[in-house]
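Every number here is computed from the coordinates shown, using simple stated rules; none is lab data. Bear in mind that the values here come from a model prediction, so they are computed numbers and not experimental data. Cβ atoms are built from the backbone, for glycine too; each structure is taken alone.
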Structure P
Amino acid sequence: MGEPVPGEETLLKLISEDRNNEHPEDQPWSIATLKNFPIVSPDALPSVLKSWAYAREHLKAAFTIREAKWVARLCYVLKDIDTLTSTALMYARRELIAEITGESKDSFEEELKLFALLTGEEVTNERMNQIINGPKYGWSRKELEKAFKLIKEAREEIRKEG
């Protein structure tokens, strides 16, 4: 089965503890925050400003430094302000949850959605499964074990011949 889900009391405790130790990037974003928390590229500032206004006006959401950083990272891929802002807020929340829980989850499905938006390519369920279920780190463990075994055997042969 999956991992156990924390109970409501545990979640409330984590939230309370986090509020007491709020990360500086979870403070409201403004132009003034750029001094201590610069965005990836000054070229991204127009998108950050648009998302800041959009989040506050249309989503009725505070806009944090963390979210501004995500907008700046994604604005070269996502041009529609609603999609850009919503996606950046989602990534910011995911990042914050990973910090709170100490766990980081792969987000291959989200990356594939971004890939499809960027390239215009269709990502079918079959293609998504092939990409998501592919190797996580270069070679698989089995491939590395096989390579190390071959190296070991080659070294032993060289020693025998030498």
Structure Q
Amino acid sequence: MPAYRGLLKRVGSKEGDMIVNSSGNSTFGNVRVSGKVSMIEIGDTMLRDVGCTRDIYDLLEPGREAVLYVHRHFFGKPIIIGVKYLDDNRTYMIRFGSLVAATLSYLLIYPLLVLVGGFMIGLMGGKGGGFMSTLSVLVIIGGLGLCVFTAGMLVKNWFGWRTA
């Protein structure tokens, strides 16, 4: 997974925050849990529609030499999981609870979606089997493998970058 190094030139606005209403006996009230940054320019690289938690967004300071640790969600959308400033050598990463939640979603929620999609492809082929049955099995195996691989890379990179 990439780590972008250079001068943090511009940080766009945070938009699309998801606010969870924790009703009941909770003392937290409304909690802001996710969102995206419209654009981030670091060095010669421009990242658009970057996923970012509120904690990390508050720590992005334009004008400083930094390293952005980015996880690619299924090799596509970039998600910032940490930032390191080179002048004071401090590293800020997403919290361990956020890592556990993201890993569990890769290992539990996304595989359920893959299974449903694979079964739907298999049902289009009818009872006789053939091409659609084979395709559904390949989609399920490939999708489950991709989910496990992405979760493993997220955990591996988080621990590796945290100690770097």
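Among candidates P, Q, the computation of FRET efficiency 1/(1 + (r/R0)^6) of positions 103 and 143 (r between Cβ atoms, R0 = 25 Å, to 0.05) that gave 0.90 used structure Q.
Source structure of the calculated read-out (helix-only ellipticity at 222 nm (-39500 (n - 2.57) for each DSSP H run of 4 or more, over all residues; to 500), -12500) within P, Q: Q. If you work out Cα Rg over 2.2 N^0.38 Å, for residues 55-110 alone for P, Q, which one comes out largest? Result for Cα Rg over 2.2 N^0.38 Å, for residues 55-110 alone over P, Q: largest is Q. In this comparison of P, Q, the computed figure 53 for percent of Cα pairs over 22 Å apart is attributed to Q. Largest in distance in nm of label points 7 Å out along Cα→Cβ at positions 39 and 63 among the labelled structures P, Q is structure Q.
Quick check on the output: 10.5 is mean count of other Cβ atoms within 10 Å over residues 7-14, derived from one of P, Q. Which one produced it? Of the structures listed, the value fits P. Of the structures labelled P, Q, one was used to calculate distance in nm of label points 7 Å out along Cα→Cβ at positions 95 and 151, giving 3.5. Name it. Source structure for this number: P.
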